[in-house]
Structure 1
Amino acid sequence: MDKINHQTTVTTMSQIDCLLCRHADSDAELERIEVWQDVHWRLTVSLSAEVAGFAYLEPKRHISHIHALDGDEASTFGPALAKCTKALKDATQAEVVYSYIFGDGVPHLHVHLAPHRAGDALSDQMIRGEIVEEKLPTGITRFYSEMFPALPRDTLARMAESVREILLRG
């Protein structure tokens, strides 16, 4: 639903058809079960996944993508994410819980939460191609793809400055 103000919403045709806006009514179709909700968020755990505890955190209100996050959902996102990832980590005894937001599959914001344990199906690879590991003098390991080398530093610095300027403008 498009937010007009915090009390009034308007529904568009595409949102009526939004699978995730159907909440519990779509869980069976998506092979998942709701395990938690509050006023703004709900957490479901997949019943068809490669790792135990794979879950989805999504706003109850229709918000298309992370860049459209606003209102109460924006102010409660961090606490909801922390609460859910801690519960998943504890329940699965995972070393870490990966979080992914892709945004081009289902046009309703949802965070993929993936508890990761050594030797499971998950990968920490975020880029395509053969991954090269380079140990830096700081002790940090840098990962990069031979297929997709880093962009020129000045290009990346200009992009960073552009982001900074946009954020300073508000």
Structure 2
Amino acid sequence: MNSSIIILFLFAFTIHNLEEAVWLTRQSSAAGKVKMHKAVTQDQFLFGLFWVTGFAYLITALYIIYPDVAVFKYAYFGYVGGMIFNIIFPHLISTIIERCYSPGLFTGLLVIVPIDSLIMKTGLTANVISVSELIISTIIAGVVIMASIPFSFKAGKKLITY
């Protein structure tokens, strides 16, 4: 698979996270029906955002450099697939339930869904990954990423003390 296509994931992921960085902590601190975790400070949230973004860059770089290493391939495609689910839940579902825009939905629908779908289609067409491998890697990556987020918020609380 062409590394240019692989890198597109990082552009989409970064622009999406920039949108979240600007507005998500203000939106999440407002009273609402959907609460995924305790309220966090801007510093905690940004630390978590840098964690998941940095991890995405690392996984992508490792997959580009070592495309035949299965764990890097599955981690990369899992991240790509997981980001599409991230747009549906929490962003789209939250927007519908709250009747209020969830930051990240715009860039998710405009950038993440089309680019990540293109990446997955390209990987499937080129027989880089099978449908079952894509589904399994998406589930595993989603669980790992979701489980790491509360820890990154706690780490941010401890490490960012100014």
For the read-out FRET efficiency 1/(1 + (r/R0)^6) of positions 17 and 145 (r between Cβ atoms, R0 = 35 Å, to 0.05), a value of 1.00 was computed from one structure; give its label from 1, 2.
2
Entry that produces 28, 18, 13 once semi-axes √(5λ) of the Cα gyration tensor in Å is calculated, selected from 1, 2
2
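Can you say which of 1, 2 returns 2.4 when distance in nm of label points 7 Å out along Cα→Cβ at positions 81 and 97 is computed? Each step should come with its number before you reach the end.
Details: 1: 1.2; 2: 2.4.
It was calculated from structure 2.
To test your reading of the models, identify which of 1, 2 gives -8500 for helix-only ellipticity at 222 nm (-39500 (n - 2.57) for each DSSP H run of 4 or more, over all residues; to 500) when calculated. Could you put the intermediate results ahead of the total?
Details: 1: -8500; 2: -24500.
Source structure for this number: 1.
Here distance in nm of label points 7 Å out along Cα→Cβ at positions 25 and 73 was calculated and came to 4.0; which of the structures 1, 2 was it taken from? Present the calculation step by step, with values, prior to reporting the outcome.
Values: 1: 1.8; 2: 4.0.
The value was obtained from structure 2.
For relative contact order in percent (Cα under 8 Å, 6 or more apart), which of the structures 1, 2 scores highest? Please report the intermediate quantities before stating the final value.
On the way: 1: 15; 2: 37.
The maximum falls on structure 2.
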Comparing FRET efficiency 1/(1 + (r/R0)^6) of positions 41 and 57 (r between Cβ atoms, R0 = 25 Å, to 0.05) across 1, 2, which is largest?
1
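Values quoted throughout were computed directly from the atomic coordinates according to the rules given, and no laboratory measurement underlies them. Predicted model only: the values in this text are computed from it and were never measured. Cβ atoms are built from the backbone, for glycine too; each structure is taken alone.
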